[in-house]
Every structure is written in structure tokens, then in C-alpha cells.
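Got some structures for you, see below.
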Structure I
Amino acid sequence: MTEVRFMKAVNQALSDAMEADPSVILMGEDIGAAGGSFKVTRDLLDTFGSERVYDTPISEAAIAGMAVGAALTGARPVVEIMFMDFVTLTMDMLVNQAAKARSMFGGQGSVPMVLRTPHGGGLNAGPQHSQCLEAWFAHVPGLKVVCPATPADAYGLLRAAIDDPDPVIFIENKALYAAKGDLPDRPEIPVIGKARLARAGTTATVVSYGAAVQWALDAAETLAPEGIDVEVLDLRSLQPWDEAAVLASLSKTHNLVIAHEAVEAFGIGAEIAARMADIGFDELDGPIVRVGAPFAPSPFGKTLEAAYRPTANDIVAAIRRTLD
């Protein structure tokens, strides 16, 4: 084991994938000499050269278009979109082209590309640089969506995404970039679509992903002295998501909370709640409770943003509500 930061794990995954497969190329704004906005691609230009690490024009639509074309002609491009908010400019290429290619070509062609992008708040970057838009992509057939919570999963899920024959949206929470965790010398490459049990428990289940996993673990520690034993399930993969693991946990604890940083309304949590209310209804001892941001743009101000973003205390309150 080696302790690394989340951003280093992503960098190592990119480097190892490029070393293993010459068809893997990187594209994005300032990802070369500058190492990207958050320095995640630092040193990769020096190692692999400008033929495989492309600094692109400031045009997200053009970046996505080049990536789709490259993927259709034999490359495995990994695109960086500087902030998730800017995926708005990539939507035609991702939703109408990359996601539909396998279907439209009768299974004879695919788009093996990865789009990396950071989401979330914590930097007081305001409403145009703090959004969590993963539910958009999870709604589109043909796209896979993953969001790791630990350095080990950041490495493993990115390697799995690059190896996948279809387009994958790889989401990195900005607040996790500096987080530390153990990375095995031979990291596990998880299967996309399989959740991770972050904490076993018997009283209530909290399903979360990304930065919210740590909030859920903190909530569990807060409630433990009261005899409330919280199980925390890290989805890791949002599309496809591990329905069987969520149902199995609910069948054990009989209480369910779903927590994410994204706006609560019409989000990932809404889909999981609806599905569990259907197939898991007989297992429920209380209401399914969601925790998410309010239906409003993320504010600039430090204190306002802190009030806007969900916290471990919100998850504690949600657990108490479902148990009551």
C-alpha cells in the first residue's frame, strides 16, 4: 500500500493506461504543460509527448467532437472538461452521437471514450462552476456514469472506464482532490456497476457516492454512541447502478437514506428511491429520505455556499427521520 492523494491516483491511472495501450490519448484545455486546472495531468506531457497529450482550443463542443471521431477510428481518447458546468457545450456529441453510435451502427461500432470532469462546490466558485449534473447523463441510454469516493476507486474506476468499449462519464469531486487514501501496489479494477460496502451496519442504510460517502461515514460515527448502527453503501457507479446491493442492504436494515451533493429534485436519489419503493416496499419500516442540495443555484459567498451544500448533520437528521 502507498498513501496517495485522490488527484495523484487519477494521474497514475492515466499514466498506467497510456503505458499499457498506445491508443489512449488525452485531450483538454491546458492539460499539457499546465497540467490542467487542478494539476491532475501534471507531467504526462513530458512522459508521453504532444502526440498523445493534446492541448485543445477553448471549445468544449470541438473537444467532444474530436474525441468521438477519434474513438470511432481506433483511438481511446480521455477528455478533460475543466468544470462539469461546461458539459452543457458537449451535449450534442455525447448524447446524440457517442451514446447512440452502438445502436445506430447495429452493434458494429462503438465509442470507447472517457470524459473526465470535476463537479461540486467547496471552492466558492459560484453557480457556473459548482454544479453536479450527473443525473443528466445517467438518464441517457448508451452512457455509463461513475463517481469514485476514494483514491483507490479513482484509480480503479478510471482504468475500467478507459478499457470500456463504450463512452463513460468519469466524475471527480473537486473537494476530494486533496483527500488521501491507500492505493495498493496492484490496485483492484472494479466492475462498472458494482457498489462498495463502505461501512457495515444493521439499523439504517445510507446510499451515497463521491464526497457524500465521507459525510455518510461521519454521520454513522455521530450516531454510533446512541446504538444506531448505520450501513454506508458507496454506489461508485451511477449508471448502471447496483440495484441488487441496495436492495440487499435495505433488506437487512429496513430503513433507507440516499445522500448526494447534487440538487435533490429529479436526481440520482429520486431514481433509487422510486425503484426501492417499488421492489423493496415490503422491506421498509420507515419512509425513504433523500438528502441533497436545495433547488437553487449554488451561491458565491462562503457562508451561503456552506449553508447550501449538504452535510453530515443533514444525513444524521434524515436517518433520525426515517427511524422515527
Structure II
Amino acid sequence: MTEAPKLRIGTRGSDLALWQARRVSELVEERLGATCELIVIQTKGDQIQNVAFQKMEGKGFFTKELQVALLEQRVDLVVHSLKDLPTEEPDGLTVAAIPERTTSADLLLARKASLTPSAADPLGLPREARLGTSSLRRAAQVLALRPDLQLAALRGNVPTRVRKLREGRYDAIVVAAAGVGRLELDLADLDARELAPEVMLPAPGQGALAIETRTADPVRERLATLHDEAAARCVGAERELLDLLGGGCHLPLGCLATVEADGGIRLQAVLGEVDENITRSRVARVGAVAPTPGGAARACYEALCLALPEVAEA
């Protein structure tokens, strides 16, 4: 009897990307009865580590090379962090499944006993603390709360960012809680505080994975068993808002959708404007509830256009 061919899964080579690819591999083997092989592909975002995201041109810094490998049939499917995936799909490719979503929150990390949060100051950082982040979304929300903070560029995979904090290059950093949790990093020597949506709204799709395939490949239909419809509806609203705003990694947009008891979608969103030196910001926060993801996204988009037209309509 001829052995069925392995499904080749394209992935980046970081610890987190490999964890995510292995998780999808486990799901594929469990639910489809197929065996998998991981193919590591380096992306532009992996190659360029000394430039802040907002200074890099274009989109798809962590996805384009994976998509090319898929189109060239060097792999059968690829696994993305959904927040890295541009909203425009290349011709011939499609997101076949969005598995279960883990926490979407951001995590504030600081050296031990340096965080003193309060109702008036939910961050609780010392005055003029040096905070590491290369995300304009995080920068806009942080500076709106604490304009005294000194923001500094932070690049590298999650363990590297945590190591730089331990080395004293920063007083604190902000990272995605999902990455820290998936890697089971030991943070016993650090202060760790998960930031509530009222303090920091995440990137669209944060905490979710996307499994991308060729549109005409039969494996697409087989992967439907890995799809989480509730998660897909929520990230669908977040990504539609991102698409309406025409943004990518450079847009200071945070948003989070949840499913209401009646099946409707509640979407919270924040859009920021940050000065060139990343020392000052202003933000607009809006929210909407609608029966469909698209309706919630459209309502938030219209509210943001009214609140911050020069950014929303740029």
C-alpha cells in the first residue's frame, strides 16, 4: 500500500512561528489523519532586524515569502500569525481555516517590583521610563496615557525582546500575551501585567492563526474541520475595519471584537496619530454593536472618520 504524501507546512523559523506550525501540524494529524513536514522559510521581516516597522516600506513583512512558496507549490499550506497577514489575498490563495483563538491581550513586562498600577495610572511605570516597542498602535495608546514615557524601538523574536529587557536596555516592554503563553516563557524574575482592552486594544487578529492554501488545492476543503467560526467572525470584523482604513503594520489601529449573547458582534476600536519622533499622540476610541462583522466594522469606521478624519481618511 502506497503511503500518503506528507503535507508540507511553510513557516517562519522563529520559536513562536515554529510552535504555531507544530500546533497546526498536530491538528492536521489528529483531525485529517495526515502526516506533516515543516518547511522553514525566511521572510523580509526576519532578515531586517535593525529597522523599526514604521520605517519599512510596504506590507507583508512576515508573510510574502511564505505566500510565494505556496504559489510556487513548494509547500501545501502556510501558517501565519493572523495579525501579520495583509487583508488583500494574492490571486490564487485563500485563508482556508482560522483555528481557535487564544488571548488577544498585550502584556506589559518590567523588571521586578517596578510596576505600581492604579486606577489613575493603569500602566504604573516610573516617570520617564524607557519603554520598548516598535508598534505605532502600542505607542499611540501608551503615549495617550503617559506622554512622559520615553519610547524606544524594540525588534527581535519574543525571547530576544524579553532578554533585552533583562539586560537593562529598557525599563519595560510591551509584547503580545499570546506569544509569551505559547512559548511558556519563565517570567518569575519580571513584573508581568496583562493590559485590559480599556487600556490597550490589540492589533486586528492578534492571538489568532491563519492557515493559508492555494484556492484550487483540494486540501483547502479538508482543512475546514480546523476552522473556528466564532473566532473567524470576530477577527473578520477586526480585519474588515483594518481594510476599510486601508492600513497595515504602519496604521496605529487597535480593535477587538466579541460575540454577543444574541450572536451579534461588539467591536471596540482605537485609532491614533503619532508625531514623527514618537513622543506625542492623540487617539480616538469608538465602539459599535451590529448583527454582522461587516456591520460592526462599518459603524466603527464611520465613527473614526468623524473623530479623527485626517488619519481615518488618509
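We did not get these values from a lab; they are worked out from the coordinates using the rules stated. The shown structure was predicted, so the numbers you read here are calculated from the model rather than taken from an experiment. Cβ atoms are built from the backbone, for glycine too; each structure is taken alone.
Computed quantities for the displayed model
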read-out	value
Label whose coordinates, when semi-axes √(5λ) of the Cα gyration tensor in Å, for residues 185-224 alone is calculated, return 23, 11, 10 (choices I, II)	I
Distance in nm of label points 7 Å out along Cα→Cβ at positions 33 and 129 derived as 2.2 - corresponding label from I, II	I
When relative contact order in percent (Cα under 8 Å, 6 or more apart) is computed for each of I, II, the largest belongs to	II
Highest-scoring label, criterion being Rg/Rh (Cα atoms, Kirkwood Rh), for residues 145-232 alone, among I, II	II
Of the structures I, II, the one that 22.2 was derived from, the read-out being mean count of other Cβ atoms within 10 Å over residues 25-32	I
Comparison of I, II - label where distance in nm of label points 7 Å out along Cα→Cβ at positions 41 and 265 is highest	I
Parent structure of the calculated result 20.1, given that mean count of other Cβ atoms within 10 Å over residues 17-24 is the read-out and I, II the choices	II
Label whose coordinates, when mean count of other Cβ atoms within 10 Å over residues 105-112 is calculated, return 20.8 (choices I, II)	II
